Structure I
Amino acid sequence: MCPSPIKEAISIRKPLRFAIDLQGEDLKFETTYGVFSPKEIDQGTKLLLRYLNVEKQFNCVDLGCGYGPVGLWMAKKATEGSVLMLDKDFVAVDYANRNIQKNNLSNASAVLSNGFSALKDEKYDLIVSNIPAKVGNEMLYLFLYDAYYHLKPGGKFVVVTVNGLRHFCKRTFKEVFGNYKKEKQGSAYTISSTTR
């Protein structure tokens, strides 16, 4: 006997929930289908967090936050600072804010933003992004120019990308910032950074 389409739809619509020790921080997540990697933390994010240094006083941005794993992790570290989480997907922003509340983090917030469009002249110590592979060169350039503008002197922009984008990152980081560092290259992902 075939399952009822209504029951199946109700089951799929239910939020997904999981808890994880994410690089030393216990975090709880509520997610849904339609956001990136809804059932578990993706390997690129896990690699990124192994090589990310967040000082307790840092003010940070998580660009393209999804439901919030990177931003929430940074908020746990930046206990005397803050984390602004940005995403162009309203569902992702909704779940990121739910997860901020679920983890009792008072130093983080998530807002709807196309890239950095929600910002004015704010400056940050650290901007981090798990950049989608298919965002396009023009948007990647905008991310770089805007990251440069919104970083304090000495601030860092750190990204995780698929390995296929590592040469593009090296070239464009040097072009826009004048420097580039490969933090780590794994089997599928590369962590790249640049400093203003």
Structure II
Amino acid sequence: MDQKEIYKTLREVIIEILNQEEMSISSISKKLEKQGFRIHRLILTGYLQALRDMNILKEKEIQPSKIYTVMRIEEKNIYEVLSEYITDHQESGDLCVYVLYKFFKRPILKWEIDRCNASKPEFAERVYGESRKETIDVFDALGIPISKNMPAYIPKKEYVNEYMDIITQLVIKTFNLQKYSINKKTQLKLDDSM
């Protein structure tokens, strides 16, 4: 086994252990030893902190120990996530159609717009015939019943800047990149000192 495989296996074992209950570093160390992993406490501490930094584990301090648990990620579907970014937009329905169309490369159903809590599109073009039927078939295949006469839309107005902002925010949130950003106050200080 090479070093990469050892650490991958170690991560999986730690997650399995912590899925049962939250534990201190010494408790994790004892459980790992029972499974054949002999790791120096300082190395294990660093490894657990790295897993915390990657949002795999959650760390809390209960003096005199640090307790670790597996980070629970709330699962949201794309419509709920998108809703957070578009509901306040004046043309939320059209923005919704544009963004989902860019994601899925197909007409967007009224059902999807409603799931995003968006307004009725004003500028999007309604589509009929085979293209709407193919879109409804996608949902049929997923086991989601959609009315055969459900309206479907394609965007006619572009929202390139809003789309890029949404994509950027999704990436930042998904990968927890806020900690790598320079906030505006820090940026101003840097600019002033030059």
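No lab work stands behind these numbers, since they all come straight from the coordinates. Since the model is a prediction, treat every value here as computed from it, not as a measurement. Cβ atoms are built from the backbone, for glycine too; each structure is taken alone.
Observations on the structure shown:
- Answer label among I, II for the case where distance in nm of label points 7 Å out along Cα→Cβ at positions 23 and 103, calculated from the coordinates, equals 1.1: I
- Ranking I, II by percent of Cα pairs over 28 Å apart, the structure that comes out highest: II
- Origin of the value 4, 21, 31, 25, 16, 3, where P(r) over Cα pairs in 5 Å bins from 0, in percent, for residues 63-126 alone was derived from one of I, II: I
- When FRET efficiency 1/(1 + (r/R0)^6) of positions 31 and 175 (r between Cβ atoms, R0 = 25 Å, to 0.05) is computed across structures I, II, the figure 0.30 traces back to II.
- Each of I, II could give distance in nm of label points 7 Å out along Cα→Cβ at positions 39 and 87, but the derived value 1.8 comes from I.
- Test item: mean count of other Cβ atoms within 10 Å over residues 47-54 calculated as 19.0, pick one of I, II: I
- Entry that produces -17000 once helix-only ellipticity at 222 nm (-39500 (n - 2.57) for each DSSP H run of 4 or more, over all residues; to 500) is calculated, selected from I, II: II
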